[in-house]
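What follows is a group of structures, each given as structure tokens.
Please treat every number below as a calculation from the coordinates, not as lab data. If you're wondering where the values come from, they're calculated on a predicted model, not measured in any experiment. Cβ atoms are built from the backbone, for glycine too; each structure is taken alone.
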Structure 1
Amino acid sequence: MAEMKLNLRRWSVVIDETVVSDQGTVANPPLRKVAAVAVLENPYAGNFVENLCPLIEQSAELGAFIAEKAIAAMRPHLAHSYGKGGIVGVSGEQEHANALITTTFAEPLRLALGGGNAWIPSFTKRGGPGTIIDIPIAHKDALYVRSHYDGMTVMLPDAPMADEIAVVICLANRGRINARVGGLQPHEISSNDGLR
């Protein structure tokens, strides 16, 4: 089997920073969310392919690329939360995006962040240009930190085309402003299992 190479068509970064909440609370520090998006040619558009391992294998380089863009956009803040997702153009299958955002894709992000024991929440779907996707976000070191359950809405006005896949990494530097539903607090994280 010939080695596959993913063809990047474009990339973009969105930064959303909230300084004052809707209720007038000054955020200290501000809540910064970033989304780094890569739009790729879908090598399997229009065809059913049983073995998606080549996509999975190539996703490590893609993950490193998008992680670098997201972390740069987060500066000067550090990322405390993360999420991932993808939109497949209508000539592809949802499974194509899932193949691109497995652990192989995620490990470069964890490495670049200097850790991240918790699983990375994700969401994928099919759609065309202008499709909206809500990427779930959770604390990178412990899933049960309720204050960090959040998300980011992403939309590209002219992607993905039918033969493209848009892959997204989202980061946040803190929990929700005015979070007050209890549960595990970030300073109480004690185990290495990614849960508590």
Structure 2
Amino acid sequence: MNEDRTSEIFTLPNILSMMRILLTPVFIWAMVQRRPWLAFGIFLLAGATDGLDGFTARIFHLKTNLGIWLDPLGDKVLLTAAFIVLSLPRLSVPNALPILLTAICIGRDVMIALGALVYTWLRGRTTFKPTLLGKASTICQVTVLTVVLLLNGLAETPGLLGRLYALTAALTVLSGIQYIYITLRRFISPAEKAEA
């Protein structure tokens, strides 16, 4: 029994997800030390583990119950830390993320997590499949973080950066509204399959 549990925990996808979580404090350390290129490299490496864990889970049929929770947890830990650190002007030079953008992105994730907990508590365990809008907002968030880290390494501030901030904020807000709508629809008609 213990061997089965151990084998479920230490699968390659789960190890990759745990690596992403463990790389997060290293990324923060690089930012605090004001080493933008190192922070950029660590962020890219952590992002690579995100793609690899899903790929290996599908290809080698290594999906586990732990992995279902560990993968998104690794994503949120990394992205939340990156948004917070890159919003601090003393650490993120010359480009610091607008505080409002960080609040919108983190606030949406907190709202989704709380909504899922409440729904699960009231209606039992369920799954929420990501929508196209939700995926687009996540892609924009990862893109804005990557671009800001790269530009900080290059010590440049292009004018188009503000438009990227605005697009990311808009997609995140819209995906949050969509999540609220779908969750409320599920409360009214539990038999319907959600796509949030």
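The table below lists the values:
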{"quantity": "Which entry (1, 2) yields the derived value 50, 23, 19 for Cα extents along the principal axes in Å, for residues 95-174 alone", "calculated": "2"}
{"quantity": "Entry that produces -26500 once helix-only ellipticity at 222 nm (-39500 (n - 2.57) for each DSSP H run of 4 or more, over all residues; to 500) is calculated, selected from 1, 2", "calculated": "2"}
{"quantity": "Test item: FRET efficiency 1/(1 + (r/R0)^6) of positions 111 and 183 (r between Cβ atoms, R0 = 30 Å, to 0.05) calculated as 0.60, pick one of 1, 2", "calculated": "1"}
{"quantity": "Test item: volume of the Cα convex hull per residue in Å³ calculated as 116, pick one of 1, 2", "calculated": "1"}
{"quantity": "For distance in nm of label points 7 Å out along Cα→Cβ at positions 119 and 167 computed as 2.0, the structure of 1, 2 it came from", "calculated": "1"}
{"quantity": "Structure with the greatest value (metric relative contact order in percent (Cα under 8 Å, 6 or more apart), set 1, 2)", "calculated": "1"}
